[in-house]
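So, here's a batch of structures to check.
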Structure 1
Amino acid sequence: MEKMLTIGQVSKPQGIRGEIKVKPYTDSAADFSSLKRVYLDGTEYRVLSVRCAQDAVYLALRGVADRNAAELLRGKDVVIPREEAPALDEGVYYIADLLGSEVVTEEGEVLGKLVDVRQASTDIYTIEKDGKEILFPVAEGVVVSVDPEGMRIVVNKKRYSEVAVV
């Protein structure tokens, strides 16, 4: 498992005092409220304040004093050490822990490897096999089980074939 987790991306400066607007990759923007430090491009920044909106988080960071300094952070990933990541509910996983997992049917048929997860109202998994990409939503009844330690995701073949897009 990765030691660092990407939890968002800086979208733009906010105001003139160095605050940055972050697009969160977490289920809730409120997950940012307990952060004490973040890393951008390998540089550690102490979090001075956090404001949460419905689809964004606004961070004030030590060392980012004005809009010009904040502008230099545009497009950078917001990364935290795994041990400082918010605790997850049972059955919820970090995307980083699932990428590279083998996706198989209940019968053991290998469908491909998970290469991307797009967040929407229901996550959309992208798997790759023999150079082809297949997308499928994690809709009800599609995913049967997830084993991040074993790097294996089991799907119901019938439901998968109904929703998969090649």
Structure 2
Amino acid sequence: MQHNKNALKIAVTAVLTAVVVVFTMIVRIPTAKGYLNLCDVAICFIAFTFGPTSAFIAAGLGTALADLISGYAQWAPISFAVHGLEGLLIALIVRSRNGSEASIVKKILAGIVCMATVSLGYFALSALFISTVAVAAAEIPGNLAQSAVGFVLGLGVSSAVKRAYPPVRSLSW
């Protein structure tokens, strides 16, 4: 029975990776060196609902694949690192051993970590590998807005899904 459960978790993670790709590509707002999108909605939903392993894999692979498909291949490794870490950290912060809902303090901390990871991660890695410090700094407000909106919407969707279908919690890993 455990093998079937693991196979289901792997399949769900593959589907969630595709969801991140779609959310990354469906709405794209061009910026100086890339684009803003809705990936953080999917990433935060996954982190809150499915746990750190699914969040890391789906967020990292999903955003990197979207960059490759969209013609932004130079961003794929950065997106993998930044968004994979974002999903992992959020999920670890709100994770509960006994299945209870995370406290408001943990959720606020997760939101702050989400925004810091995305904005500082893209700033540092972009300035180091892709553009200048000035151009990378100009992207910070957009990345803060994208991650903040994504966090709030992802949290809302996760809460709604958990209420509508409580067994979804069993797919967390």
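Determine which structure produced the value 2.8 for distance in nm of label points 7 Å out along Cα→Cβ at positions 130 and 146, calculated from the coordinates; the candidates are 1, 2.
Numbers: 1: 2.8; 2: 0.8.
So the calculation was done on 1.
Output the label of whichever structure in 1, 2 has the greatest value of relative contact order in percent (Cα under 8 Å, 6 or more apart). Walk me through the numbers on the way to the answer.
Details: 1: 19; 2: 27.
The structure with the largest value is 2.
State the single structure among 1, 2 that was used to calculate helix-only ellipticity at 222 nm (-39500 (n - 2.57) for each DSSP H run of 4 or more, over all residues; to 500), giving -26000.
Answer by label: 2.
Quick check for you: by distance in nm of label points 7 Å out along Cα→Cβ at positions 10 and 26, which of 1, 2 is greatest?
Details: 1: 1.9; 2: 2.8.
Largest value of distance in nm of label points 7 Å out along Cα→Cβ at positions 10 and 26: 2.
Taking mean count of other Cβ atoms within 10 Å over residues 98-105 as the criterion, which structure among 1, 2 has the greatest value?
Numbers: 1: 17.4; 2: 9.5.
The maximum falls on structure 1.
For volume of the Cα convex hull per residue in Å³, find whichever of 1, 2 sits highest and give me its label. Present the calculation step by step, with values, prior to reporting the outcome.
Numbers: 1: 126; 2: 102.
Largest value of volume of the Cα convex hull per residue in Å³: 1.
Every read-out reported here was derived from the displayed coordinates using simple, explicitly stated rules and does not represent laboratory data. What you see is a predicted model, and the numbers here were worked out from it, not measured in a lab. Cβ atoms are built from the backbone, for glycine too; each structure is taken alone.
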